[in-house]
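A.B. asks: Alright, structures below, take your time with them.
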Structure 1
Amino acid sequence: MRFTRTKAIIAATGLALSLAACGGDDETPEVEVASDTDFEAGTTMAEIAEAGTVTVGTKFDQPGFGLQNLEGEPEGFDVEVAKIIAGAMGIAPEDIEWKESTSDIREQVIEDGEVDFVVATYTINDERKERITFAGPYYEAGQMLMVAEDNDSIEGPEDLADNPDAKVCSVTGSTPSENIKEYLASEDQLVLFDVYDKCADALDNGQVDVVTTDNVILLGFVDESEGAFKLVGEQFTEEPYGIGIEKGDVEFCEFINETLAENEDAYLEAWEATAGQVEGTETPELPEPDACA
């Protein structure tokens, strides 16, 4: 499988979790690849089908969703969702080019035409809609906090302002990094990295006290930590994950939504083979898609 990197960081914990949470390529479901496609000329689907290849943006540091394995390929739920969409255009998994798309560059790689679409734990919000179009949502997550197992001072986001010396880690350009600001005594508490692996490492070595992002991502880190980390409090946001495409490409948006609706069994199989392997996760229902615009 071809592979493009924009960052050169691979955390050892991420490599191990790729095998533990995602089960390896042998256990991921077989993807149905359309053998006879007929798309209207000029559409994104027609162009991709004719090219015989597609470039997909995803993350390489998200346990259960998009994580680089020992062979240098991404695995996870987002990856399998992308394969379902690509397969409906006649593109086999081996003909997908994966491009690492961290939170801070997702809009940019779409606008610059570096990718055909992005599936990367990508929360739909109005600010991002000004630059791109979202298909979906295909999953509903929620933000939580992760702390060291022996931390009893932080039990939820409301405790952060009462502990002004506590450092809170998230990722640059992410929705969680913005959401958490209202709970802080000052923005000096916030530590930002480019990938969540660095936050987990910083929590492990005591450089930060809290990591915050979506619950399903944190559960992956907790699962891999062998009891070193725990989640605290309740989910305090709703994060609908969408698939990012070029702004205004309504036909492609509708195609993606229809493809997922028609392949709900494959969607559920993809979950059970990836994020569903992480302790504490629940099998989702495919959400009703938003109107494409």
Structure 2
Amino acid sequence: MQAASREALAASRGRLGQQTGAPSGARADGQALLGLADDLFAVATLLDGQVSLRRALADASVRPDDRAGLAGRLLAGKVGDGALDVVQTVARQRWSRPLDLVEAAETLATDAALDAAQARGELDAVEDELFRFSRIIEGDPALARLLGDPAADRAGKTALLDRLLAGKVSPVTERLVRNALTSQHVHNAANAVERISEAASARRGQSVAHVTSAVELTDEQRRRLTGILERTYGRTIGLQVQVDPGIVGGLVIRVGDEIVDGSIANRLAAAGRRFAG
């Protein structure tokens, strides 16, 4: 997003926070927040499919209150009052381009869903479920291709995700994954789900260290590694651990864009390159 859209999104998030109770710390009921998230996801889908509508709501030549009035006429009685209020706030902002309204609606819906997880006491579980599902996608090339294809049939994707997730994860996780991966703008399904997992971790005041190990780490090893990383980066770190026997031994650690590859496989490959040279 360009600067204007970033400012517009910040203002819209502020309005959402008033709906969810974020400024006071007294959050709304978890079920009500799930309903708010569902409404905002539905608006994101509508804007994604209706080019003329998002252009009208982002038209800077039209007065902000008139754009908000248009949103009200279209959505009144179809979404809850809270969602309608947030969407009208979105319509009053100045956006760099109409397509940014889709990303904004998706972001606001994701925020509301994570608020719901927090209110339900499920934020830790949702973060873990999202990470594990991202690893399942990454480990299945056929599934990754299908879920990462923006041209794939939305209804077919939804049915597949329902089979994979229904009754096995939190309702919040279901909503987040389903809406993220049926968007027309998804290209890398594993990364899309992982980003939401990281957003959940950030809610808990943590950065995420993605750790790949040849074997499962013990609780003591996890504690020691967490301590080392927190001292190194000077902030709270949460571990997401993936087991991959292919690295033979050692660890591969990624924090943000920084990767530390201490795997035996990497050392052997480096030794081979030196030998060949």
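A.B. asks: Out of 1, 2, choose the structure whose coordinates give mean count of other Cβ atoms within 10 Å over residues 39-46 equal to 22.6 when calculated.
C.D. replies: Attributed to the structure labelled 2.
A.B. asks: With mean count of other Cβ atoms within 10 Å over residues 207-214 computed per structure, which member of 1, 2 shows the largest figure?
C.D. replies: Evaluating mean count of other Cβ atoms within 10 Å over residues 207-214 on every structure, the highest lands on 1.
A.B. asks: Identify the structure, out of 1, 2, from whose coordinates distance in nm of label points 7 Å out along Cα→Cβ at positions 223 and 255 was calculated to give 2.0.
C.D. replies: Considering all the candidates, the number was obtained from 2.
A.B. asks: Looking at FRET efficiency 1/(1 + (r/R0)^6) of positions 135 and 191 (r between Cβ atoms, R0 = 30 Å, to 0.05), point out which structure of 1, 2 has the largest value. Don't skip to the answer; put the middle values down first.
C.D. replies: Working: 1: 0.40; 2: 1.00.
The maximum falls on structure 2.
A.B. asks: If Rg/Rh (Cα atoms, Kirkwood Rh), for residues 79-214 alone computes to 1.04, which of 1, 2 did it come from?
C.D. replies: For Rg/Rh (Cα atoms, Kirkwood Rh), for residues 79-214 alone, the value 1.04 is produced by structure 1.
A.B. asks: Assuming -20500 is helix-only ellipticity at 222 nm (-39500 (n - 2.57) for each DSSP H run of 4 or more, over all residues; to 500) as calculated from a single structure, say which of 1, 2 it is.
C.D. replies: Structure 2 accounts for this read-out.
A.B. asks: If relative contact order in percent (Cα under 8 Å, 6 or more apart) is computed to be 26, which of 1, 2 is the source?
C.D. replies: 1
A.B. asks: The value 1.1 for distance in nm of label points 7 Å out along Cα→Cβ at positions 31 and 95 was derived from one model only; which of 1, 2 is it? Write down the numbers at each step before the final one.
C.D. replies: Details: 1: 1.1; 2: 3.3.
Only one of 1, 2 returns 1.1 for distance in nm of label points 7 Å out along Cα→Cβ at positions 31 and 95, namely 1.
A.B. asks: A value of 17 was derived for percent of Cα pairs over 34 Å apart; which structure in 1, 2 was it taken from?
C.D. replies: Label of the source structure: 1.
Any read-out appearing in this document is the output of simple, stated calculations on the displayed coordinates, not a laboratory observation. Fair warning: this is a prediction, and the values are worked out from it, not measured in the lab. Cβ atoms are built from the backbone, for glycine too; each structure is taken alone.
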